[in-house]
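Colleague: Got some structures for you, see below.
Just so you know, all these numbers are worked out from the coordinates, no wet-lab data involved. In this text the structure is predicted, and so the values were computed from the model without any measurement. Cβ atoms are built from the backbone, for glycine too; each structure is taken alone.
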Structure I
Amino acid sequence: MLEIINFEDAPTTRAAYYGGNAGAKECILFDDAVWMVKYPKTTRDLINPQISYTTSPLSEYLGSKVYEILNIPVHETLLGVRKNKIVVACRDFTLKKTQNMFVEIGRLIPFHDLKNSFMSSDLDLYSGTGSETLLGEVLDTINGQDELKSIKGVMERFWDMFVVDAFIGNNDRNNGNWGFMMALAEEKLTLAPVYDNGNAFFNKRSLEQMQKRTQEKHLLEDDAFGSLTCVYKYTGLDNEGHSIRPFPFIRETADENCKNAVLRFLRSIDMDKVKNLISSIPESTGTLAIMPEVQKIFYMELMSVRLAQFEQYAEKWMTPK
């Protein structure tokens, strides 16, 4: 069973401040390193957890660990308790502590900022904003931004995240939620570890909804494929501005980079490790609820049917026409 870390006595530090809208964040020192602690937006009701059910720290932890199982570089996370709430601590990969000093080892540059500085060949059609998630613009930026063309594996990382996020149900890989590290001494960009996975796993489903979906296959499949969208949007007159549903998109795609990402995923995924990860989460710690059994079953079944779908797609691609 996973050890739930007690962060109550970990001191805060002014080494960093963190933005974003997914709940309060705090910078602490723990195990001689700098960590960002993420709090849930609301406190889960300890007697009847269905009433208040925001589990973004748990989702961040599980989503990050799935990336780790797939051997995709990801930030280090710990699940714990602070201020009598279930929290996730994410190790700050931009800072290190040496004696009594904090040293910035690199600066995080979100994809948003690089896209914002990209000069498209057709500025009349290009949105000109780093926030825009039209898929065509995102891919054009990766292919055309001078800084990105010098970094190995950017396109592979994008599609790996697209596929893994579909697997874990993360619908918020916006342009600020992935990026690059700038080595300050060299002014050289490299891919940053994957970070910000807190919108995975239907983290606002009630226990009753989860149980109902494990009992009715069509509802489970709707959660797995039908209602799942991602942050990216279609380009083109027929689908302008519409959010992409990742599974139908992957099924119909002609993009070889996307297909290759699915094949990489299938070569790397170990469902026994994924299920062991979920099983290792305690149902509670002290008086705090963490992950009831019905939630564990729901998550395992969601990912099992998604994995089966990926396998079907791969088989179709590999079958001679």
Structure II
Amino acid sequence: MQRIGFVIQEGFQIIGLAAQAVFEYSNRVAGKAVYEIRVLSEHGGVVRSSLGMALQSERFSGRAFDTLIVIGTEDASPTVTPGLLKFMRRGLKLSRRVTSICTGAFILAEAGLLDGRRATTHWYYAQELQRRFPNVKMEDDRIFIIDGPVWTSAGATAGLDLALAMVEKDLGAEAARSVAKKLVMQHRRAGGQSQHSELLALSPKSDRIQNALSYAEKNLGSSLSVDKLAEVANLSPRQFSRAFQAETGQSPAKAVEKLRLEAARLMIEQSHHPIDVVARETGFVDRRRMREAFLRSFGQPPQVFRRNARQEVM
């Protein structure tokens, strides 16, 4: 049986504990007790959440855990004591996985567990974590990241994706899919998936611009000229360009490139298609142009994203 320890401190966010349901349903799917769940804190006893809800916890001890999951607090200033840091450092030596949800990453970083490692956290606090802990290889636009025995996730519901990824690694993809279905989750989001949707971020106000963007998302392999998008929006090219800039704050060409980058990154990380094929399918025409776009937006070529994604599933 694998023992999972959820580590909390005063002001923890209740939503982080939602990941417990993934392990609970995994036991049901497996038809046996695969996981044993414990809630831990430095001194044990009652710990209050950010909403004031009280939760009973066990005191830190020498008991071994297969996986430790540090739950974040409502801001970037979790309570970090010498006892907590000692427990987490010891955990990295004794546990198979040490993980964090949301701002729990700040505790791992304070303990030095993220030094030289790729990591993520809630997008709102990512820059603050990078500023305070410059040795962390922060990737602020990921659902979760696996770097060896250390796993980190974004905020809120990303903890469910993190837990499902653990179940998939432990019990297989079919078990993880079954758990996701029982939890009424459409699917497990891949770790490399963006915390944001480019289409959602553009947030146009009119149906005409929204329809043009929806068309673009479904036809990324096409040329997607301003004339074509204007036709879809039933506007003249000049009217369309003006309306698009006013509603989204950027040009149609820039928006289309962002949609293509989002789609290309997902294909690179989640498929085995050659880079040339990804470039053609997402409208970059060739790998050189796609590489240039990746370097402009991400500062890294496509091959780095594929290599990192493969390392995470090993």
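Colleague: From I, II, which structure was helix-only ellipticity at 222 nm (-39500 (n - 2.57) for each DSSP H run of 4 or more, over all residues; to 500) = -11000 calculated on?
Modeller: Source structure for this number: I.
Colleague: Thinking of I, II, which structure, once distance in nm of label points 7 Å out along Cα→Cβ at positions 68 and 292 is computed, gives back 2.7?
Modeller: Computed on structure I.
Colleague: Let me ask you something else. On distance in nm of label points 7 Å out along Cα→Cβ at positions 4 and 76, which of the structures labelled I, II is highest?
Modeller: The maximum falls on structure II.
Colleague: Suppose you compute mean count of other Cβ atoms within 10 Å over residues 140-147 for every structure in I, II: which one lands on 16.2?
Modeller: I
Colleague: By the measure mean projected area of the Cα convex hull in nm², tell me the structure among I, II with the highest figure.
Modeller: I
Colleague: Of the structures labelled I, II, one was used to calculate relative contact order in percent (Cα under 8 Å, 6 or more apart), giving 18. Name it.
Modeller: Answer by label: I.
Colleague: Looking at FRET efficiency 1/(1 + (r/R0)^6) of positions 100 and 260 (r between Cβ atoms, R0 = 35 Å, to 0.05), point out which structure of I, II has the largest value.
Modeller: Going through I, II one by one, FRET efficiency 1/(1 + (r/R0)^6) of positions 100 and 260 (r between Cβ atoms, R0 = 35 Å, to 0.05) is largest in II.
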